[in-house]
Structure I
């Protein structure tokens, strides 16, 4: 992902359409060090020592099937660029909150909330994946709920996520995380092999 660098991570940012949809108020929040905690998880900045776990997780065929932007083949250099480059820049530039998902001191996945500077009527976008050695424990839903709660608590009017129409597991995660199915967006996802797929749009809105 690329974007014009945001001058500082502590600022008020439009979160949706600019039509009274609300603002994401990150005054006093340093995104470079921001940590979100849930009942069982620590959603923290990536560290250089996460590279090996990210590389290992992304060798999994099921993960590669659904992560549309994942390079093929996925090398250790790709993992290093994500952990020490993409994730760090996204936070520093105020665009994205990429998080390593940690449970009991172990990396069990990745999650993020994106489009923090606005530019979308749908609000910030949540994404997630779970390492193959940690599936079936509810970590993805807990992480997605935690990040959605974080964005809504900071003033977002709504948050959203997309899941491939064929990816029943990801859709189930979205529902468990409190998102509501809002419709299908046709030809929304672009995969590395040049194919495109429809996606289910899920959303959560701020109450009150």
Structure II
């Protein structure tokens, strides 16, 4: 009788664990979907530099690159959707903290420039901020840089203007490169860096590997 009771307890425990796992997965998926919908709403009416493509396409490209690296952490993916909300919309840290929690708010904040500062000072503050950001934030920045560089072909601007954009993105990449290379959790980082190198070559810039 005790064996039967033990078996029943075992079965019940497994059912409970599966239910908890299923619930956690659902909550995680809801987090990412909520972040996507929130970001799309806040960027509504915003377009890429071609003036046609909705800005949300860039956010989707960033998240898809994160997934291609093997990232399944829903908070990182959510921050990928939200990474430009503080910098480009009326969203602030407190709003993200209330809606999505401290980790996502900190990730997005660490990737955001202070748009209240003059341009030169803004960049001067942003670069060390990026350098000191977490490994997870650097992964999002890598995917952001990759998406932006890939999108340059759709940007109708002079070659000199495009080159300035490339140089800026390359500078950001040099700041985070070493920490990215040390990140052995995601070996596909090197492939993404190599694809960026190919774009750098097209614009006559030195590669970063």
Structure III
């Protein structure tokens, strides 16, 4: 399958997943599964690509459960309501499906092919504006793909370091504490890497015109 076809299908599938109500998420999950099978993506590789994103999905969903929703309070006490929990579960499902669909495309498409397709799609915009939108978008895409193995590497190293400090992942409370202990240093490390790349691109005069 061509990279352009994959991106078009991914765009339609992403819109469908985001716009679907919670009751439609199981059919959307089946559609994502068909999409993954059509691309012949490796389930093991997709699972490994999903692992670093799990702490962020849990953290975002937990914040939504705490800050959104209405209805009866779960357990009779605490800030989490039934409505907030439903919103959090639906959001976690959507984020997981979107991540798996995007990972299937990146796992089965070369970086050069993907960048060339994106740059070609924006070529009419470049002709109208006289800019280099296609090059900039394709560069961002390649950098995002390059960050995926970095995220996994940092996730595993931070998790091992936190386990050496005594953090365990046995119960629900321990998992939440462990997720927080991983997410914060992981965000800091990725931000530091992003700043280093931005400084390197700036030093090479990226984006400047004669």
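Just so you know, all these numbers are worked out from the coordinates, no wet-lab data involved. Predicted model only: the values in this text are computed from it and were never measured. Cβ atoms are built from the backbone, for glycine too; each structure is taken alone.
Can you rank I, II, III by FRET efficiency 1/(1 + (r/R0)^6) of positions 66 and 122 (r between Cβ atoms, R0 = 25 Å, to 0.05) and just name the one with the largest value?
Structure I gives the largest value of FRET efficiency 1/(1 + (r/R0)^6) of positions 66 and 122 (r between Cβ atoms, R0 = 25 Å, to 0.05) among I, II, III.
For Rg/Rh (Cα atoms, Kirkwood Rh), for residues 98-185 alone, the calculated result is 1.21, so let me know which of I, II, III that is. It must be structure III, since only it matches. As an exercise: P(r) over Cα pairs in 10 Å bins from 0, in percent, calculated from one structure in I, II, III, equals 8, 30, 34, 15, 6, 4, 2, 1, 0. Which structure is it? It was calculated from structure II. From I, II, III, which structure was helix-only ellipticity at 222 nm (-39500 (n - 2.57) for each DSSP H run of 4 or more, over all residues; to 500) = -6500 calculated on? The read-out comes from structure I.
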